[in-house]
Structure formats: structure tokens, C-alpha cells
Structure P
């Protein structure tokens, strides 16, 4: 797990804060959208969970820095892409990786090949190497193949972004 390198006080990429009200901007430790630098050149953004997020899922981050587990539909409307390295409960505030050239853990579907482009899948928050009817997430490749069951693997995530499939 990365740690903060830019000297911002109180940053811990594994710490979550539960919101204190019904509004997504109540109770956070930092302003939503705050960015920090981490080890290995990684970049992190502070978000609010709009629903529970499974650890290592790819997340779609909207213009208000509300994050939810990623889907094809959210990728197609151009939400920012990030990766949750801890599990969020609904209404939690925390950090997600938005750039990780030195590796980040990512949820994958079964039998996903290494060093190939990854796409959204029919499983929220999981990526796959199958492109059929899915949206490419540019800038993300796995380091090692996933097993014959869904798994978590290290990936390079160089400024990942969603691009509608042509």
C-alpha cells in the first residue's frame, strides 16, 4: 500500500471516515476532490462513497467526487476512473488511487490475461480482458494473469480513463 509523500498532514490512504449527515459533503476529513501524491509516483483523490464499495474495485468518480463501483454505463458517460484499495461502506469518505504507475491492486474476472487492455465487465467494480459490448479503460494493464476464478491482481494504472468502444 502506498503512503503519502507530499507532506499533507493526516493523510492515510487506508483510513475511512463515516459521514455525519445525509449530505455527501458532511463529515469528511478533507475537502472532496483533494489530491495527494503517494509513493511510486501514485496520485490519490479524496471521495465520498455513494454506495458500498468492495476492496480493490475500480470506481467511477463523478463531478462531485462521489464514487461508486464502476460499470459500463458510468464509464460511457465519462466519469473519472479510480481504484479503491480499502472497502468503503455507503457514506464513507476516503482515498482512491487515480494514477498508479508503480502498481495498484485491481479486481478482475476469471482467466484475465496479463499485459493486455482491460474493459468494463458485467460485474460492477471488476475489469476483464474481454471487449465484447464493453468499454475500454485506457491506461490499465495487469502484471500477472488472473486465475480461473475471479481474483485481485496488481496492475499498472497510468492515468486511467474510460473510452466508449467504437
Structure Q
């Protein structure tokens, strides 16, 4: 699969190939010494040039993504050339119940909503602190906080379910 990816304002061509559940990556036509394994939903363990990284990908309102690493979050847009022909231009509307997971290991330092609260897409749900940086976890859709499993002071691992938005 070949994609055009805009990451922090710079557009690159990324090609992904999966064989026997192992991913290979090519960046701008150059194959990287990389291996990728999905370790939890939307969470990947990436071995890049001998260095290990954990990456979490979260959908955002408007059809974009946020890519989280241990210390940084990157606003990202992925363009699949195969989709341009029939693509509706506009916002991606997430439907149904959405699971909110921890993007990285850390600690819940603040809850911004309570169970039963109505939320809008992009509204902050809670703040997770990891490596002395605070990351706001936002709602992927308009809806209601159906279940809030996180509590202030709780330690979390990447991929832990924190809430459900219906």
C-alpha cells in the first residue's frame, strides 16, 4: 500500500508491505531498516535502524490522525491515492461507540469530563502525563461519555481502555 503522508507539514510517500504479520516500510522510495508489529489496536512496536519505538495512532475529527510517540504528538493526514476517485471531500464522521485508549504509558493527571457528559468531537476528555509531558486525550466524535474507566492518579499502559464515547 502506498500513501502520501503529511506529517507536521511535510509531505512524504510511504509504502507499507505486510507479510506474515510483519510490516516493512519504504519512505520516499528508500526502503528503511524497519520492522513493525501491531501490539494492541492502533498501537505499534516499531524497530527502526535498530532503535525500538512505540507508536499510537488516533483518528481525529476531519479525517486526520494524530501519531503519538513516547514524548510527542504529530498531527498527520494520510492520503490514499486509490480513494481520490470516489472520495467525499469533507469531514470523516465516526459512527457508533468509540473506545478511548491511552496513547502511551503514563498517569491520568486530570479528568475533564464525567460519565454521562455530552461531548463534542475534539473536546478534551482527560490529561495523561508521560515523561513529564502532558497530553490531552480528546473525543473522536460528538456524543456522550458512556463509560469512564479512568480516574485521577491512575497509572496506565499504552492501549489501556480509558473511556467509551457513544
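To which of P, Q does the computed value 0.6 (distance in nm of label points 7 Å out along Cα→Cβ at positions 122 and 138) belong?
Comparing all candidates, it corresponds to Q.
With distance in nm of label points 7 Å out along Cα→Cβ at positions 18 and 42 computed per structure, which member of P, Q shows the largest figure?
Values: P: 2.6; Q: 1.6.
Between P, Q, the highest calculated value is found for P.
One of P, Q was used to compute Rg and Dmax of the Cα atoms in Å, and the result was 14.9, 45. Which label is that? Before the final figure, lay out each step's value.
Values: P: 14.9, 45; Q: 16.8, 49.
The correct label is P.
When you work out distance in nm of label points 7 Å out along Cα→Cβ at positions 74 and 114 for each of the structures P, Q, which one comes out largest?
When distance in nm of label points 7 Å out along Cα→Cβ at positions 74 and 114 is computed for each of P, Q, structure Q gives the biggest number.
With distance in nm of label points 7 Å out along Cα→Cβ at positions 2 and 106 as the yardstick, tell me which of P, Q scores highest.
Q
Using the calculated result 2.2 for distance in nm of label points 7 Å out along Cα→Cβ at positions 34 and 58, pick out the matching structure from P, Q. Mind showing how you got there, number by number?
Details: P: 2.8; Q: 2.2.
Going label by label, the one that fits is Q.
Please compute mean count of other Cβ atoms within 10 Å over residues 50-57 for structures P, Q and give me the label with the greatest value.
Numbers: P: 18.9; Q: 14.2.
Top value of mean count of other Cβ atoms within 10 Å over residues 50-57 goes to structure P.
Where does the value 21 come from, among P, Q, when relative contact order in percent (Cα under 8 Å, 6 or more apart) is the thing being computed?
On the way: P: 21; Q: 18.
Corresponding structure: P.
Taken together, the values in this text are just the output of simple stated rules run on the coordinates, not laboratory data. Computed from a prediction, not measured in an experiment: that's the story for all the values here. Cβ atoms are built from the backbone, for glycine too; each structure is taken alone.
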